[in-house]
Structure P
Amino acid sequence: MSSIFIVDDSRTMRKILAGSLTEAGYEVIGNACNGEDALAQLENLNPDLITLDITMPEMDGLEALKRIIEKNPDQKVVMLSAAGQKDKVMQALKIGAIDFIQKPYEPETAIETINKILNS
């Protein structure tokens, strides 16, 4: 069973995504509300995949992604982006994100993307 760590400033989005991932057979090993919280928790976790929102308070997803990839260049990260963030998505892909999921998303779409990454 693959493990996933969710980072999103929206508690509702974290809860919906966690429920969908658990239902799909993944283990959600934690969640964070911003980049700083995520980095602190990731010191003690080794998820197979991280979902990372781009727009968050305190430390956004791009800065968190840079720091995650610096520590672990092989970490699989999927960005969560709102419509109209194409430039930031492209920047994230250059930094090292594997893919992105555009918000608002259907849970099935998110699961398809994550399945593709973890099963490749």
Structure Q
Amino acid sequence: MFYLKKRIEISAAHSLMLDYKTKCERLHGHNWNIIVYCKSETLDENGMVVDFTHIKKKIVDQLDHQNLNEVLSEINPTSENIAKWICEQIPHCYKVTVQETADNEVSYEKDTL
């Protein structure tokens, strides 16, 4: 089994739609740290699980310096939902960690059962 880990940093804004009052309902931004984990038993024709550049391009092109509420309009852009969305975008991805701040981090991992 081959394992890949790619770290990416983006800057983006979001506002959360919650069922309680919080300052996070107002538009605000983070410098998000994202870690993408992929695995595969085989390599592609280039000898890779997934090209690091393709992972970065996919995430940065869609999310960096964006309002995530507009880009990800079908979901409430919580860190949890963002992690799942990213995982679904990357081939062979099984886990994504999203860190909003040094103290706030979530991970999403596909159920492999």
Structure R
Amino acid sequence: MKKIEAIVRSEVIEDVKDALFGAEVRGMTITEVQGVGNQHGMTEYVRGSEVLVQMRSKVKIEIVSTDERVEKIIEIICSVARTSPDGAVGDGKVFVMPVDDIVRIRTGERGQGAI
């Protein structure tokens, strides 16, 4: 089993979520987060004044999946969250980590059955 964490632009979250539901991904956690990446912030204008905004609003999606489905889930997230054919700075990142065990609190069920 693997845990997939994806950080994407806020404006693409509904499309990503719909695409994942369409691929029968039934469980995910979505959190609003802030961060800074390679672009080190952006210049915005507030009331006519130039302001450097270093922390950007993003969304983190967390999914636990069987090993067999990981590549398909990554493919869906990347294809939907990419803002142009070549992508753009700030489109996000996907992290994949091993999961040793899962326990469903309600039933005590463990492992893949608890996903």
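Just so you know, all these numbers are worked out from the coordinates, no wet-lab data involved. The structure presented is a predicted model; accordingly, all values stated were derived computationally and were not measured.
When relative contact order in percent (Cα under 8 Å, 6 or more apart) is calculated for each of P, Q, R, the greatest value falls to R.
To which of P, Q, R does the computed value 5, 16, 16, 15, 13, 12, 9, 7, 5, 2, 0 (P(r) over Cα pairs in 5 Å bins from 0, in percent, for residues 24-71 alone) belong? Considering all the candidates, the number was obtained from R.
Figure out for me which of the structures P, Q, R the number 15.7 belongs to, where Kirkwood radius over Cα pairs in Å was derived from the coordinates. Numbers along the way, then the final one.
On the way: P: 13.9; Q: 14.7; R: 15.7.
Among P, Q, R, the structure yielding 15.7 for Kirkwood radius over Cα pairs in Å is R.
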